[in-house]
Structure P
Amino acid sequence: MNTQSKEYSIHLENESQDAAIEQLSANAFGPGRFAKSAFRLREGVTHEAGLSFVALVGDEIIGSVRQTRIMIDGLEALVLGPLVVVPGVKSRGIGAALMERSMEAAKAGTHALVILVGDEPYYARFGFSQVPRGQINLPGPADPARILCCELVPGSLQKYHGTAERIIGN
């Protein structure tokens, strides 16, 4: 299913868009992104195609969101990110539309929990809240106040304790 507005449309990401999405992230976050904990969880791991979306104007990618499977102490979860929108079109609801589509897709699946590193005031409207300090750790530096989660299955957070890890061979 595609979401359309007068300005842009949202579609499932496809493999042919990978290089353009990587460039979009590089432009938005720069080389410092490689040191971030959330990047370390995604590094070398294939994201979930059915949960990753692009915003397009014609054929031009103006935004992207991805989700990737991870493990937290033996339990599968998802890490959301990066969420990125081209600077010239920010504040038009594109990021929110991408988030809504990606989270709807995650809720429709068998996933129980999504985590991300971000600003709670922005992500709270999508069901994210702060993970209790120390309950879930990331493989690198991260401000504990910015480690957020969304329970896709009510009460699922209580099962997750430990360090989030990549799923190699994903």
Structure Q
Amino acid sequence: MKILIDFFPILLFFGAFKLYDIYVGTSVLMAATVVQMGIIYMMDHKLTAMHKITLVLVLAFGTLTLVLHDDRFIKWKPTVLYTFMAIGLAVAVWVMKKNFLKMLLGSQLELPDPVWMRLNVVWIGYCIFMAAINGYVAAYYSTEAWVDFKLWGYAFPLVFIVGQGFYISRYISDDKPKA
């Protein structure tokens, strides 16, 4: 159910773009993101910082796209988001000496500190990669190609998450007694 909620706005955006255009798609994306955040809030009784940032960026860049009738704004939103994520993770770990991944997930996952540090660095690299690839596609390809990339480009996060799961699985202990 949770994964369906995560993909809900992008799937509706893709469908609206294919049926109409980028501006209808952007309007649908904005509305779907508001609905998505409402559902998440009803389920969890809170929104994470990432949810709030995503909502603000979708609404801000979507509004600029619609008001200025310029699709470049919505196309660059993911690049801005991933860049801010990379900078935030890097500043937190190397300047503030805090590991946000551990702070966010440490209650759900017990890992050694060096593993948390490697995960943080890998997330920084992943965010830089995603910002760069979205920026490249947004700058050098048509809007149609960018929208297709947005949908099929979700393979990158899925591969990244699965790879991360394989990496951390060896550090997760099975505390269940053996029969």
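All of the numbers you see were taken from the coordinates with simple rules; none came from a lab. For clarity, every value in this text was computed on a predicted model and none was experimentally measured. Cβ atoms are built from the backbone, for glycine too; each structure is taken alone.
The table below gives the values:
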item: Mean count of other Cβ atoms within 10 Å over residues 22-29 from the coordinates reads 21.0; which among P, Q; result: Q
item: For helix-only ellipticity at 222 nm (-39500 (n - 2.57) for each DSSP H run of 4 or more, over all residues; to 500) computed as -27000, the structure of P, Q it came from; result: Q
item: Structure (P, Q) behind the derived value 49, 24, 23 of Cα extents along the principal axes in Å, for residues 54-141 alone; result: Q
item: Origin of the value 0.90, where FRET efficiency 1/(1 + (r/R0)^6) of positions 38 and 94 (r between Cβ atoms, R0 = 30 Å, to 0.05) was derived from one of P, Q; result: P
item: Comparison of P, Q - label where volume of the Cα convex hull per residue in Å³ is highest; result: Q
item: Computed 12.6 for mean count of other Cβ atoms within 10 Å over residues 46-53 - originating structure among P, Q; result: Q
item: At a computed 24 (relative contact order in percent (Cα under 8 Å, 6 or more apart)), which of P, Q; result: P
